[in-house]
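Where a number appears in this text, it was derived from the coordinates with a stated rule and is not lab data. All values derive from a computational prediction rather than experimental measurement. Cβ atoms are built from the backbone, for glycine too; each structure is taken alone.
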Structure I
């Protein structure tokens, strides 16, 4: 590659909605050294991420599909790569990779795959899970560089795939956006929550993975022991209507507030005292990083990459996935009643996140990979 030429990187992801993988991509692209690199983003759906990047002057293309291995869009991706004179292709997530690798290989370009979470998990039909393991093995074996978001995910790949290896680059947060000492909109006043009430929050999709229904059951039990506590759940998904019905059935409609997806996550966290992420599986949950960066006392399940973030009883609490309701009830009740413990966890959370998970580090580690690949291309 000619000296002085910027390296043009196509960053591709499955959707324009902002979740964990999209937050990673935003942190990477917005903090890239623009004197050396020129990012171009490909999303396979529209959404807030697309709007945000365009508002910052970053080129974004949308090629619509919600299917993995959708051969109908492969040629469009190939044409886009040619049009934008791309040097390196970086696919974020399985679905994006499945629709980008063919074009990159046809054009002889290096391709990087960041697995934010494997597409297979324990609750799937055995045949579905087997096929997804095969597809991940197929894709990772055709990459120039694989990146995992946690050591746990890398170890899973090594166990299940042929000759697999990956570099670990952790998710990170923007310390300016998630600043525990910043000024934030008063979400408590907006939602009618009293200053003396303890707010337990969860910002997550309403899906089986995130276990919103079991969290609601646990919170109903907490309400029988603790006064002045509210549950604030922010997110959307296929279990949302069931969640609404369950809240009504358990008689806690006056204690649970449901909000759709919100982009003002720091404001929501600033209004919270305790943050809960009761997932059945997680690669390396950025939601926990954000909550800890804001100095919230966190509770997470002891799965996958979560224990790489939370040190139990030091900067948060870990619970087992079974029996989940009882474990969540005990942990939430404990933090509601023990303010000294809550304060200690909050302070330790801030220091641990700022030491390890800076968005600048994430960008530099990805850039090092791009430079190595560009150098090998001559």
Structure II
């Protein structure tokens, strides 16, 4: 359908041209070279650029379909996870029907790794991949947009300023997501809120749910429109966040009453750090599809929050952070979640991470790690 051409992922027939465009992008090539050979003077880049271009052409020579491209990325992802995690695992996938398309709505901690892990869990269990919602604020460079769209990403237009333009873009996005689920039978990943939860508090934005309802049919109720999208809450937990210090620095600027301003390639650097930084243990929990017809966006958001928070795997780093912030509270039930854990080592590991940060950022990082424990305990008491 041509209606969605401006936001949809690229198709197989477009792959060769897009790859050629990426490989021929001087800015893309120089970005790689500058990061891989930062010790070289800038005037050497034009000499090395043809070699990199040849290497990328050779790597992409056998990629004929988007599925081929994603298979290559999955193999690289598993290799990276083997190097940067103690372990990683998935749960709840057995509750999903193989022939059903879902809207996987997860908490959001890492720009690119979150959806990559959800895809890996599905593919490893013999299920199809999915389409990824990504904000155009991350696609400021043409090569970045191309790279994401050949990885089955579709564009969420967040940079529009006019009210009419914004509403039209939201309606188009809503229609595309419903078309993907109900007509193409292809699942979707979308974060529960715009931007990462830098403070560790996972909350669903009602505006997101209202956007999804814009494509409902005729007199269809909000609850019925949401039920037909087959929303599945997904909880993604990292024992250690490679970007915890960067998030704290950004939050600290806001706490001082200033506006944080990103540098030109900051998002790309953040994506790289998320992939190659040490994460400890990682777990992705797929919740059960929400089949209840919720009357309002507030009711549905609360249900999604409850499922995401309860499905979140609390790691020792979270428990230790909570203990430090709540020294008088009993942590025995939390310790029982990890009966074989060396808690002295767990304390030392988190302390070592904090020691590497500016002192004024440490409490922010600590609060971020403790937040899932606070939320899980609060939901358990309701």
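Worth pointing out:
- Origin of the derived value 37, 22, 19 (semi-axes √(5λ) of the Cα gyration tensor in Å; candidates I, II): I
- Read-out Cα Rg over 2.2 N^0.38 Å, for residues 40-95 alone, computed value 1.13, structure in I, II: I
- For 17.1 (mean count of other Cβ atoms within 10 Å over residues 192-199, calculated) the corresponding structure among I, II: II
- Label whose coordinates, when helix-only ellipticity at 222 nm (-39500 (n - 2.57) for each DSSP H run of 4 or more, over all residues; to 500) is calculated, return -12500 (choices I, II): I
- At a computed 32, 24, 17 (semi-axes √(5λ) of the Cα gyration tensor in Å, for residues 128-343 alone), which of I, II: II
- When mean count of other Cβ atoms within 10 Å over residues 8-15 is worked out for each of I, II, structure I gives the greatest result.
- Largest in relative contact order in percent (Cα under 8 Å, 6 or more apart) among the labelled structures I, II is structure II.
- Origin of the value 0.05, where FRET efficiency 1/(1 + (r/R0)^6) of positions 264 and 296 (r between Cβ atoms, R0 = 25 Å, to 0.05) was derived from one of I, II: II
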